[in-house]
Structure I
Amino acid sequence: MGFQTRLSQDGREVTLEMPERFDFSVHTEFRKAYENNNSARKYIINLGRTRYMDSSGLGMLLQLREYLGGDTSSIRIKNGDENIKEILAIANFDKMMQID
């Protein structure tokens with residue numbers, strides 16, 4: 001199963017269900033997800049199925065953050081396995097986004 005997007009009923013929150021590989025192969029879908037839901041102010045990135053993330057995945061998260069206003073953005077990353085959480089911590093993403 002690939003990339004999936006869910007919009008809350010009020011249209012303010014988008015959940016992005018990431019596939020097994022969070023890499024450049026999902027770049028177009030990822031970008032369209034936030035550009036097509038530009039009324040949303042909060043994004044939840046669910047990494048429950050993700051087993052691999054590279055620098056492209058990190059870059060896409062940064063692009064989303066900038067699109068949402070940088071420091072004022074609301075991004076929550078959840079369900080990442082220990083390896084992904086370590087990658088995010090090494091890159092200091094915990095300083096820019098909520099990581100559960």
Structure II
Amino acid sequence: MTTPGLETLNYAFTGTRPAGAFTPVLVGVVGSGNLEVLLEPAAGDGCAVHVETSARGFGTIWEAVVRDFHQRHQLAGVRLSVNDMGATPAVVSLRLDQAAQELQP
């Protein structure tokens with residue numbers, strides 16, 4: 001189901017760094033100019049990213065930011081859900097990195 005006014009984007013990567021079992025991680029706050037990221041375990045070696053954003057028409061930028069995140073972290077066995085309210089690419093990168101950091105021992 002698509003929410004009116006929101007753009008939905010999906011990306012999938014194959015990771016080389018298995019996240020293993022972990023409790024879901026939530027970082028950030030949905031609000032004007034910000035976003036939240038939910039990081040959950042998933043089966044397999046994939047890294048799936050689901051984005052719902054109020055800033056329509058920025059798919060190319062989202063793809064670049066998400067691809068950069070994946071190249072740096074190479075997570076496997078995870079699903080990221082992003083709820084965005086117009087965050088800048090720098091804030092998106094920060095929140096994604098914060099979620100990945102929670103997986104560190």
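Once distance in nm of label points 7 Å out along Cα→Cβ at positions 19 and 59 is calculated for every structure in I, II, which label goes with the largest value? If you can, show how the numbers build up before the last one.
Values: I: 1.8; II: 2.5.
Going through I, II one by one, distance in nm of label points 7 Å out along Cα→Cβ at positions 19 and 59 peaks for structure II.
With relative contact order in percent (Cα under 8 Å, 6 or more apart) computed per structure, which member of I, II shows the largest figure? Before the final figure, lay out each step's value.
Details: I: 26; II: 38.
Evaluating relative contact order in percent (Cα under 8 Å, 6 or more apart) on every structure, the highest lands on II.
For mean count of other Cβ atoms within 10 Å over residues 11-18, which of I, II scores largest?
Values: I: 18.4; II: 14.6.
When mean count of other Cβ atoms within 10 Å over residues 11-18 is computed for each of I, II, structure I gives the biggest number.
Work out the source of 0.5 here, i.e. which of I, II gives that when distance in nm of label points 7 Å out along Cα→Cβ at positions 43 and 67 is computed. Write down the numbers at each step before the final one.
Values: I: 0.5; II: 3.0.
Label of the originating structure: I.
Taken together, the values in this text are just the output of simple stated rules run on the coordinates, not laboratory data. Keep in mind that this is a model prediction, so the values were computed, not measured. Cβ atoms are built from the backbone, for glycine too; each structure is taken alone.
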